[in-house]
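As structure tokens, here come the structures.
Every number here is computed from the coordinates shown, using simple stated rules; none is lab data. Note that the coordinates shown come from a computational prediction; the quantities given were computed from them, not determined experimentally. Cβ atoms are built from the backbone, for glycine too; each structure is taken alone.
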Structure 1
């Protein structure tokens, strides 16, 4: 009831502000929280939230999440969506945001192409754009949405299981969807159909309702008269209409499954007219979308990351409470195994993991080796299996060395999530930096600094960890790519195994060879590079690196390093724990890869 009242109040407020088809409600910026960090707003940013319409409870919930994040960060988010799903009205909303001087736009696109022109104009005006729920065919900062195809397949599997439990092994199944152009619902349908491949069921031609519940009910009633055994609804309106049709005509005969969550849908599930619905997390999309806008406005490159915000299979036995994001659901034990336990990067990753574990009520044990060694890391994985751990979060030393141990862990039923560095074994999810893109950014920063000094050619050295750690190999590849077509010569890479003292010796040798720049591929490499420049090459050699520590920060502020690519290991740790819990609670993560981003950390960004 509370959400119904909220939806009505929001709709009333929006109706007052309807101008040219766009509604606008604002939340005044709150005072920046005391804990304002590098990710705080850093200015009175204005963000426009433009969804497909302003009435659907899904979009209202997304706005609620966005407003919560805006209040915490001290920015303004205006919900300026059209009153109904209409391409021209959505385009007008985007144009109004540009004309209104908004710093960023969060948008759920009606379809992949209709508003592309308007979005490109917004990008040309310097506006940052983030997709929530449904993207268009324009490259933007980041996307926060449901993996709709995977969720649609889950819906199909739920229906198939329920039909088999009834002894039904063949028959026609209907689909009620929004339209043929909204990519999110098209993907859901594709996933649903995929679940029945190889079965004796026949999926009928899809019927479209434009998201209107009354039209969806009429379509579903026609399906029921045709004798279907099941109906799938592709969004909130489609699902509500399907449930109402089954309530009126087909209870007990037809299995209904759907998408999205509303009070109506929950009631239809509780009363037995729908089997289940795929409950998305629109509030999470809204919250993460605002956070991404702020990061982008603060200069952080998000690399076009696509983040799956997940679904919950909501059934009658769980009631309305089951719609919340998956909680621990048990005393889960998770092993965190990184490359070593000393590097500040891994310590910070563990801090993020412990914070998430405390919130969720699970145990995370940091059981990493004391030094980077394949055999020691394998032993840690084996110990986690023998110790009865439910899940393992691992930053693999290399793509192959621990693959055998990881496969044995999977065979034992353990869920595995990669943090920072994956191996060549398919697992639940990966949370890491897009290392190649970040390495290219590092190269571009060095190139720019050299050009500002009037240096247009010369040798450049690279100090890296080893030739087998994929994350640092990718960083090097990106760095080298930045210099393609220039007159600079990238020397053969030298390896230090992440040891700062060894890295310093290598960098000093580079300096004696007369290099104009040196790139460090990880924390130890960067520290050693900075110390070598401090001792021998200040003012002559440009040093850029990777990772963040107090030592590296000091080398930057003292002018011995130009900058470092500061990853977000705490985010990797936090999201890794959350993914483990989801997987242990039966949610399919589909092997998603999430880019946790980097910040180009220069002297002016360090306190």
Structure 2
């Protein structure tokens, strides 16, 4: 029985476990990446582990999220990251060098290697055949220290691409189609592996767009083969020596299969407020547009930008539309500046932003009240844009640019002849914005600004857990709900005490005060709780507020791992209908918590207020049980070293 792509790479990196879906495995990590929103915490945690030098093949720290320097906080964090990475052997990508996933793809990604990143869109690396996984900062810190990364062996879903995209239909439309079919929960516990003749029609940037938004499926990761197209991309980046061909065996086995005929796809959009709320542009109609934002780690490649420039050339942005464009990297921006495409964008009326995440994470460019905003990004959660009343649609760069000209949602197929834009034979190579680390045994002083506070550490699990149900929330609660991310809060990513004042406030403004007043307690949620970003702040802030357990119908993958890393007990209702048996302010308790957790699986939860017992479940491995008992990964690591 042959192996698929994911199994091949996992087998090559396997430390413990076996290639059996649903069982815990651990793998060796070759590369790591962090960004500045999650990086400060990851490096504080790395320091706490006590390893003097990273043990990965390459680790890179990017500054791409908190680049709006309205106060000292972001600049202080940048200096902390620059000095701590230099001291410990990590490369530093300076502000302005570009978005982590775009730069990693261009300059550092290697087919067949494993990549662990403290950002949920790390699977972008699957576009060049990497096993690239998003995780919390603590997991990345452990990997940098040479420790294994533990995960549940995923099922592998084969998405068979047949045919070829029609003119003006984009890679973005492919992943929107996958989201429409599988939904934002459909990838949980799975690797999405792309195969079929249609794969050969897609460039590496197009493949990366698709793997990037695999995060919105809840998938562990997504991956394309490393083939001749991959080799050509790496050669154009001056890195042909990094190429390794990785193809699935002809008799590879998959747990699920899905076929998409590329020739039948049409331009689509994800409507507010979820990436799987997908309809065709024709179904949505010609709605009036107020803002268009082009960029993000999903659609900011050179090829994307050249198509946008082609559409804008000689045109003028509609007077009622604000158009902002953020090229994904210094490489992309420099090439656009040299070939005149940037001038075409500016002449049309586009506002050019720096090569950073920017509007995608609510860092500037918040739309006006009740605006319709078209974005080439990956998430359209309510309020993520910085304006709660805005209606955000996710579209391709072609649709975005066409709509910016007309002022209404426009099918780009109406534009006439499709541009033939060739992949460059040689990209412009200039890595002068990447700083190599200091040599070993250096005396680099780590600079810490006043905004950097110690991260909270949990205590060992108590015999009895008791407290109120502090909040009860619905399905699909995102990490943006749990720990909001916007221009006002991002500068405080290394200050958990301050951030905790905003924990779950989009759901209930009084939650932090109630949690403090009651000395902590429980969170009750619906299905897919914690989807979205990898930010471990969505676990650290509840930890700081005294949350003892989170009880839901189901969890998103990264968030449940972050809860376990923080020592917060993650429980699911054995009978989902029992969700209705708990109301806010009910007093809950778990007696003999240590013994119940050790026994595994079923945990008896008592609703003291209603006088009933509810059966909950855990899926903790033996190692994770040890982490919960110890009060989190850091305590567990100290105890077992």
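Which one of 1, 2 has mean count of other Cβ atoms within 10 Å over residues 137-144, as calculated from the coordinates, equal to 29.5?
2
Thinking of 1, 2, which structure, once Cα extents along the principal axes in Å is computed, gives back 84, 60, 44?
On the way: 1: 84, 60, 44; 2: 70, 56, 54.
It was calculated from structure 1.
If you work out relative contact order in percent (Cα under 8 Å, 6 or more apart) for 1, 2, which one comes out largest?
2
Who wins on distance in nm of label points 7 Å out along Cα→Cβ at positions 345 and 569 among 1, 2, i.e. which is largest?
2
To which of 1, 2 does the computed value 29, 19, 13 (semi-axes √(5λ) of the Cα gyration tensor in Å, for residues 193-304 alone) belong?
On the way: 1: 34, 17, 12; 2: 29, 19, 13.
The value was obtained from structure 2.
Suppose helix-only ellipticity at 222 nm (-39500 (n - 2.57) for each DSSP H run of 4 or more, over all residues; to 500) works out to -13000; of 1, 2, which structure was it derived from?
Clearly, the read-out refers to 1.
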